[in-house]
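K.L.:
For reference, the structures are reproduced in the following blocks.
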Structure 1
Amino acid sequence: MSLTPTRRETLAALFAASATAGTLSSSPSDWTLAQASEQIRRGKTSPLDLTRTCLSRIEKLNPKVNAFITVMGEQALDQARILEAERHAGKWRGPLHGIPIAMKDLFDTAGTRTTCASAVFANRIPAEDAEVVRRLKAAGAVILGKNNMHEFAYGATSIPSHYGAVHNPWNLDCIAGGSSGGSAAAVAAGLCFGAMGSDTGGSIREPASFCGVSGLKPTYGRVSVRGVVPLSWSLDHVGPICRTAADTALMLEAIAGYDPGDTCSVDWPVERYFQAMHARTTTLKIGVVRRMFFDQLDAQVESVLNAALEIIGKLTGGVREAELPPYKLFPVVAVEAYAYHRPYLTKTPELYQPSTLDRLQGGAAVSASAYADGRRELDRLRRAVGSVFSSVDLLVTPTAPLAAPTIADGAHQETPPPGGASPLLRNTQPFDIFGLPAISIPCGFTREGLPIGLQIAGPRFAESRVLSLAHAYQQATDWHSRRPPTF
């Protein structure tokens, strides 16, 4: 089978990533997505074997973690058999061929319920796949099922869910974060090799930080949101959660690109992110944003972040202070969320979780002029932020101001002040407002054994640059290779 230069280069990079990821564990559940992909391609394992391994772990561990709402066992096995037959016939769709992944339960899946963790949508069965689901299937991914989440993605804890709270694999008494809590917990517990999440205020990066995995929010408009139940059309992003930055690059390659059916999609060239992330980082100028991002920071988080910055300084052309344009919160999310939910709020308000209902109803009180002003300010900020990168190439901050709180304390931590954002999303929300690509990667642990996340952000459509620093940091450290002790 002849290989085009692009595929040959991809294979070489994939093999290199697998080879440098450390000694291959005898347990497939400990493999990275890149390692699993290389094992499939070389015939050392099969899509069917990996799918069975994941389904077995889901059966055993999901009652503890509660990361899945719906397990698509038979469909996943059928997909895996087809992909295994293709591999034997010499057809390889690419790095995701035969890789078991999961979808946050707001991505439409044809013939399988998409609930958004709500009783409102408990029996909702879409007729078509979301565009991202379609692209992942075309790339050869095996869809294992639908991940639990914070109801309708309107929160940061994944406690309010019709199907119960998601538990953090590092400490089952703690939250997994939200709203993509089930996706992050599933990856951390080894229930899948990657998962899709959504991010309107930090809902990919905050749970990735709390669960000790890597979560990438691409540029606004980089990945289609068609077929994804919205929270806010103006701020919704979707992206991958995996064990490593390299794994998120592989998933991003499959899902990135213009979708003419999505009004939020931007027609911008797609890079070969997995190859591009291997670029040298020694000349990159790194800006550390301390104002607000380091305010009232947990002492352990600050200590871990400072140690990470020392390593980053050695990997790059140096670290300096930087600032983002000042901004104030505006009611765009509240109005757009209310607009989508209004028909359901009118008919069945009792089916919502109480905290979700309160938030949604609050959007009804916002005036048209306040929404218009907020939408205009959002556009202005997305233009203004470009000037930040005239003096630095990337920005680095703590992902969250603290490690994962307990489920008992989580509801209090998550409640925003009037007109404000959840304290848990304080450091992630600005990059949704600015529409910039950002990733959270593990950079250490608290004394209690809870993960701490480092956030890296870059200019619009500079996903490759963000990934290159994240990958270089993970090559220099081993935080991403650690697994929850109870799993």
Structure 2
Amino acid sequence: MAKQTFVTLGEVARAVGGELAGDGRASVSDVTHDSRQVREGWLFVAIRGANVDAHRFIEDALRQGAAGVVSEGERPEGFRGSWVKVEDARRALALAAAEVHDHPSRELRLVGITGTNGKTTTAYLVAAMADEAGTPNAFLSTVEYRVAGERTRAEHTTPESSDIQRLLRRAVEKGCGVAVMEASSQALDLRRCDALRFDVAVFSNLTRDHLDYHGTMETYFAAKLKLFDGSLGERPRVSIINVDDEYGVRLAEELEKEGERVVRYALEAAAEVTARDVEFTLEGVSFRLITPQGESFIESPLVGRPHIYNALAAAATGLEHGFGLEAVTRALKVCAGAPGRFERVPNVRGCAVVVDFAHTDDALLNVLRTARDVTRGRVITVFGCGGDRDRSKRAPMGEVAARLSDIVIATSDNPRTEDPETILDDIEVGLRASDKAYVRVADRREAIRRAIREARPGDLVLIAGKGHEDYQIVGETKQHFDDREVAREAIEEMMNDE
């Protein structure tokens, strides 16, 4: 259970900089933006979202015992409950939650990881290092939320601010010393990470994604900057930055000009944390880890060059937390990373079948380069693009797939309310840029089946885009669909037919 504090409505109103109308002595035990969560004594923050205006649910919240309402609007005439008027309801939600839960991030060494690719695997690696060092920890990722070993399936890459504060308070009560979380650009922009004190902030890279939301790469970068520049309330103690990335170079230079502490990691550029003698196989990577605290030889089960960057980011973070080079090395040798990241689907047919979350052109480029590095036969790629999302990456993903694959099967991802054939038309613009063989198969199950039937010994089948996800959204319906399960079924069908 979350800590039951005794914060008054007046104290919350002061914390959020709001104008209070009502009883400031009323006790507030928790805060939420979701009227369905409201319990006796909770504060309800009414947010006007892109699709839903929570003001519609104020009466529901009051019937469930809400201590008051926070809103950007004026208190309605005749309204019987307490009301706090604020300039920004999303920021108020974060500030109120931090106040109610007594700022748990100040009692933890909190790690925030942002970037287009690599956040989830890096988070898993840092948590593994904490485990190896004997430090109880909390973990908030795209895949799951974990507090001292208790696991909950994740609903968002970064939870809402009130949920984060509640989870972090539970982490403190469970004796955690470290918390690791992914910080997505949308979450940073929507103020979900406001009022958090980050000890370490990590920047992995920035490539094209979410432009349907951000509009331009500069706006996308500006959202990421919020983790580092004090926009959230406090600057991190140290920033760990990939300086093989052009945006990372900019970020490191800007922070150092402002007197902030930066630790660089890279494979190509000069950096405090780097790798030498790198070798790749289908079973993993090996390299010599170079750090200010010494060197160690790493044999990791993670496959491919991108995971070396994740390992370097995690190593720099672990050493900053004082886990020591020995614990960092042990974790890198045993942690298999996040589900659905170059995850092998076992089979005895002599080919490799791999599922990966890559859903941007840069991520697909990286995973296909990895596939090329470790495959002696052909690379057969199955991928699609999400509907009702950034269209600008569809043709580039098609071009990358065609350039680095021997055969491409373009299919559906989560089409949502968009016509799958329209999405495939956009992808095909990029596919036609190459003379490689490709085919369109809108049914994802059939596309996977076709790829596996095509594979010969020595080939690699890459099923990209959904990774750990076990659902597909078609229209308004979310239905069970797991690429790994479908691949296993296709392999079994072939074995039965032979």
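K.L.:
If you work out distance in nm of label points 7 Å out along Cα→Cβ at positions 133 and 317 for 1, 2, which one comes out largest?
P.N.:
Details: 1: 4.5; 2: 1.2.
Largest one: structure 1.
K.L.:
Moving to a separate point now. Please compute percent of Cα pairs over 20 Å apart, for residues 253-324 alone for structures 1, 2 and give me the label with the greatest value.
P.N.:
Working: 1: 56; 2: 32.
For this comparison of percent of Cα pairs over 20 Å apart, for residues 253-324 alone, the top structure is 1.
K.L.:
Comparing relative contact order in percent (Cα under 8 Å, 6 or more apart) across structures 1, 2, which is largest?
P.N.:
Details: 1: 17; 2: 10.
Going through 1, 2 one by one, relative contact order in percent (Cα under 8 Å, 6 or more apart) peaks for structure 1.
K.L.:
I have -0.96, -1.11 for log10 I(q)/I(0) by the Debye sum over Cα atoms at q = 0.11, 0.12 Å⁻¹, calculated from one of the structures 1, 2. Which structure is it?
P.N.:
Details: 1: -0.81, -0.99; 2: -0.96, -1.11.
It was calculated from structure 2.
K.L.:
Matching task: 35.1 is the computed value of mean count of other Cβ atoms within 10 Å over residues 181-188. Pick the structure from 1, 2. Working shown, then result.
P.N.:
Values: 1: 35.1; 2: 24.1.
Here the read-out was taken from 1.
We did not get these values from a lab; they are worked out from the coordinates using the rules stated. On a predicted model such as this, the values are computed, not experimentally measured, just so you know. Cβ atoms are built from the backbone, for glycine too; each structure is taken alone.
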